[in-house]
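K.L.:
What follows is a set of structures for review.
What follows draws every value from the coordinates through simple rules; no lab data is involved. Fair warning: this is a prediction, and the values are worked out from it, not measured in the lab. Cβ atoms are built from the backbone, for glycine too; each structure is taken alone.
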Structure I
Amino acid sequence: MSWNFKTWYRHRILENESIPDDLWRETVARLRFLRGLSRVELKRLRECATLFLHAKQINGAHGLIITGEMHVMIAVQACVLILNLDLDYYDGWVEIIVYPGEFIRDYEYADEDGVVHRGREPLSGESWLGGPVILSWEDAAVAEAETKPDAGYNVVIHEFAHKLDMLNGDANGFPPLHADMSQQAWSETFSKAYADFCLNVDADEPTVIDPYAAESPAEFFAVMSEAFFETPLVVKLHFSAVYEQLALFYRQEPAQRWIQS
């Protein structure tokens, strides 16, 4: 799609499918991590969410009916990651599946003797390479709470961070970087922070982000992305080098927004 046609096409969508004013204001008011965004940034976020909803299908599972409010709530949280990037970052897949609460995934694994075992585990979210994003609405709705039980927790941001990580293959905590970023700096920064974090978790020391980040480099990146938007001052204080890399990647400074808001 040429740049001129894409621009014209997106303009037509924005003219005809814009998120209603009342629904937009309500959504922004409910998501506390959006506080501090400028009027220009909010306008761009609204446009991105509108285009996102045109391009993606959000379907309920297990009888869940997806309301207009839920559509916008999911779209806005997904699009805050690409606020200063482009909707093209979410190309190559279409569907978001939303369950009322946690859903069960069946999986297989082989032990040290090569014996294959089958298991089941409850999940609040999942992202498939080239496939859908799957969310628990019960967990996704937590983002709108004024006082959340888990500071920094945001399952929508988490799963869409995985989608960005998957742009160059399986999620591994190393998404495709911008041309002005250093792959060496990213690798060294995240490798050291991840190793130190795993040592803290193994020692049962308290952590300022979700200990689930110790599961793998991919989960470390996704959890850090959650905290980068939800509790940016914490990330900047305790993981300053990681914060700087994420600020370069997302092209945003949420800590500065929080200070000014």
Structure II
Amino acid sequence: MARVIAVSNQKGGVGKTTTSVNLGAYLAAAGRRVLLVDFDPQANASSALGWGTKSEKTVYHGIIGAAPHAEIVKPTLIYNYHLVPAAPHLAGALVELVDAPEREYFLRKFVNRLRHEYDYILLDLPPSLNLLTVNGLMAADEVIIPVQAEYYSLEGIGQLLETLDLIRANLRHPIRVAGALVTMLDKRERFGREVERNIRTHFPHHVFSVAIPRSVALAEAPSFSKPVMLYRPDSPGASAYRAFADEVIAGERMLAEEREAAAGAVASARFGDFNI
């Protein structure tokens, strides 16, 4: 059963799509079966993996049931790494779904049909709070929050955490924060180091130990329609995302222990009143 992880921040330009694409690549390289769902009408993740808007069937057709999965899921250049592409017409779903019953669950239903085929399903969400974003968070078990090492990114964190609280309270969905990932860090700049220190000190959830540096290779790789591991595997950005994938994989054991403890608590509550 796949871990479904949304990569989200309500502020744009923080490395959200770069993180989705490259985390997926290194998870697949580590032997995991990975599906990246591009759920952003800008379709940058699709372009970064060589599909762009050339695919006739996209995630839009998947969530409305207009095409089978076999026509939507696309291969990438990396073994065991697949993509569900997006296109600008995904923005039309905002209008089409607004009056639909259970409108928050369309992506969740689509993802649940594929969970058994993968170890990880990554959701690249749009940099805004709208019905698409809510669909993505409702489809996910966890969320990774990329945070650029600058002041305005801290404001984006607060907005997203408020959104997650509302989803837990109003939609009864127990999504957890897997952690914040510091991105675009230039350790030569004092202000960037201060922002990173503030995030690690004050963020109320886990912060991944790795920080993604500013890297020319990370910026150039999408123009060649490749993850950085295929474009410049020797670059600092590639090394950072490799280490980040290792951290995410290391979280599998902790997650399994949490699920086992929760199952034990349920069993104890169910049979606690019986004397044997």
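K.L.:
Looking just at distance in nm of label points 7 Å out along Cα→Cβ at positions 20 and 188, which of the labels I, II belongs to the structure with the highest value? Each step should come with its number before you reach the end.
P.N.:
Values: I: 5.4; II: 3.2.
Structure I comes out on top.
K.L.:
Additional query: Given that relative contact order in percent (Cα under 8 Å, 6 or more apart), derived from a single structure, equals 24, which label among I, II identifies that structure?
P.N.:
Going label by label, the one that fits is II.
K.L.:
Using the calculated result 22.5 for mean count of other Cβ atoms within 10 Å over residues 228-235, pick out the matching structure from I, II. Please list the in-between numbers first.
P.N.:
Values: I: 22.5; II: 17.8.
This value belongs to structure I.
K.L.:
Compute Cα Rg over 2.2 N^0.38 Å, for residues 28-75 alone for each of I, II and report the one that scores greatest. Don't jump to the answer; show the numbers that get you there.
P.N.:
Working: I: 1.30; II: 1.18.
Looking at the calculated values, the largest one is I.
K.L.:
Work out which structure the value 18.6, 61 belongs to, where Rg and Dmax of the Cα atoms in Å was derived from one of I, II.
P.N.:
I
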